[in-house]
Structure I
C-alpha cells in the first residue's frame, strides 16, 4: 500500500464532539499523523457511545493531557515543537486560556499552523454555537421544509460537518504556504458562505430567499421531490439537454428552455456501494476523497490515552 498524500504531516487536535474531530479524521484518512490531546476524562463524545466516537476519530493517536496544569502546558510545548499544525474547536476564551493560538505557540515553533474552529470566530464571543443553533441563526433552517410548515433541520449535522471541511482546507492551505500562522474558521461564516447564490440574489437583485414546495430549487425547474405511488422521486434537471431527454421519455411537449420552465413552473410541475469501510470493530462511511493509487488503512479509533499519558 502506498503512503497517503499527507504522509509525514503531524497534526495535533484539541477537539470534542464533531466539527474539529471530523476535520482531522479526514486528514488522517489521507495519511496525516493526527494526535488527539484529550482531557483526563476524554473527548466528551466518548460518552455518547463507541460507535459515535469511532465515526469521527478513526486512525488517530490519543494522548491524555490536562492543559490546565503546568505539566500539561509543558507537554503541549514539546508536541507543538514537532507538529505542522494544531486544530482546536473550543470556545474562544478557552482557546486563549489554554494557550492554543499561534501567538502562544510560535515561541516553540514559528512554522506551526494553528486553526481555531469556533461558532462565530475568535473575536466573536463565547455564545453557544451548536449545529442546530447555527443553522437557525444563519437562515438555513428557514429555507428548508414546506412553505406551509415550520423551518426544518436536516437529519445530520450539516453545520458541523461543513465547518470541519472548511477548517481542513484552511489548515492545508496555510501549511502549503510554508508559513506558520493563525487560521480562523467559524461555523457561522461557513454556513453563510453556503447560501452563495441565494445570498447573491438577495444582495444584488433584492430577491428574498423563500421556501418552495417539496424542496424545489429556486433556479432550476423541475428540480425537487415528486410524490409518487411508490414513494418520492428526486428529479434535478439543470439544463435544456437534460430536459429534452427527460421530456422525450415522459412524453411531455414544450418548455424547451430553462427560462420558460422557470416562468411556467406550475405548469411544468403539473406535467411533469463501496462507501462502507471497516475501522477496528466498526463499519463506517469511508473518506469522500479518492486519490488514484492510494487506499486509506482505516485504522481503529484510539482508546483514551492509548499513545501517552
Structure II
C-alpha cells in the first residue's frame, strides 16, 4: 500500500510539473529575441537565415526618419540582430508636398553601402530593390517591409517582381507593415490599393503614441541617450542624426517636429521594425535604450 501511495505522489508531481511548464510557455513567451533563427511576429516569423528586411524612409518632410535611421543602426549592432539581412531605402515618399530632408551623409555613415536612393533615381532604385526581393523569394525566404513612409515605391517594386517571376505567389511572401495613418493618406490611392491587394499588409498602432499596442518612440523629454550608447561609432551616428534633424526641422516649410524641437527624440517609424522582429512589447524610448544596453 505504501509503495502504491508513493507511486501516486510521484505521478501527481510529474503531472503538476508538466502543467506548470505548459502554462509558463503559453503565458510568458519571450518578449525579446533570444538569438534563434526565427524571430516571432504576429504575421509569422522572421527567419534570419532566409528573410529580407527592407526599411523604407520617405524623408519628406518630417525629420523623424533621421532619428529612426540612427535607432535602426543601433539596433542592428545588438548581438541578437547582427545576422538580420536588411537593406535601407530613402526617398520612398508619396503624394505629399514639401521639401525633402537629405539623409545621405548619415546613411553612408550608418549603413555604408547597404542603402538605395529612390529620391535621386526612382526607377533605378526600383530595379535594384526588385533584384534583392527576387533573390530572397527564389531562396525560399520572405520579404518584410517596414514602411517608414508611403507605399508608392513598394507598389512599383511589387509590380516589377510579379512581372519577372509570375510563378511565385507573393501575396503571403511579401509582408508590409505600416504604422502611420497619415502615411496611408499620402500614398496615391491606386498604389495603396495595389499593395493591400497583392501583399500581406498590416496596419499597426501608431508608433508616436505610448501604450497603444506598439512601441511609442516619440519622446520630447528623453535627452539622455548618451548614457546608454557608448560605442564611439554609434555615438557619431547619433550625433550626426541629431545635427541633421535639428538643421532641417521646420525649415523652409518642412514639418516642425515638436518633440525634436524640444530637444527630445522621435524615431517612431522604428515601431514597425520592432513589430517585425518580435520586439513589439518594448514600451517606449527609455525601454528601447535599456534593452540595447542590456
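FYI, it's all coordinate maths here, none of it is from the lab. Just so you know, these numbers come straight off a predicted model, no measurement behind them. Cβ atoms are built from the backbone, for glycine too; each structure is taken alone.
If Rg and Dmax of the Cα atoms in Å computes to 23.0, 75, which of I, II did it come from?
Working: I: 23.0, 75; II: 21.6, 89.
The value was obtained from structure I.
Going by mean count of other Cβ atoms within 10 Å over residues 131-138, which of structures I, II comes out largest?
Details: I: 19.9; II: 17.2.
When mean count of other Cβ atoms within 10 Å over residues 131-138 is computed for each of I, II, structure I gives the biggest number.
Given a computed value of -10000 for helix-only ellipticity at 222 nm (-39500 (n - 2.57) for each DSSP H run of 4 or more, over all residues; to 500), which structure among I, II does it belong to? If you can, show how the numbers build up before the last one.
Numbers: I: -10000; II: -13500.
Source structure: I.
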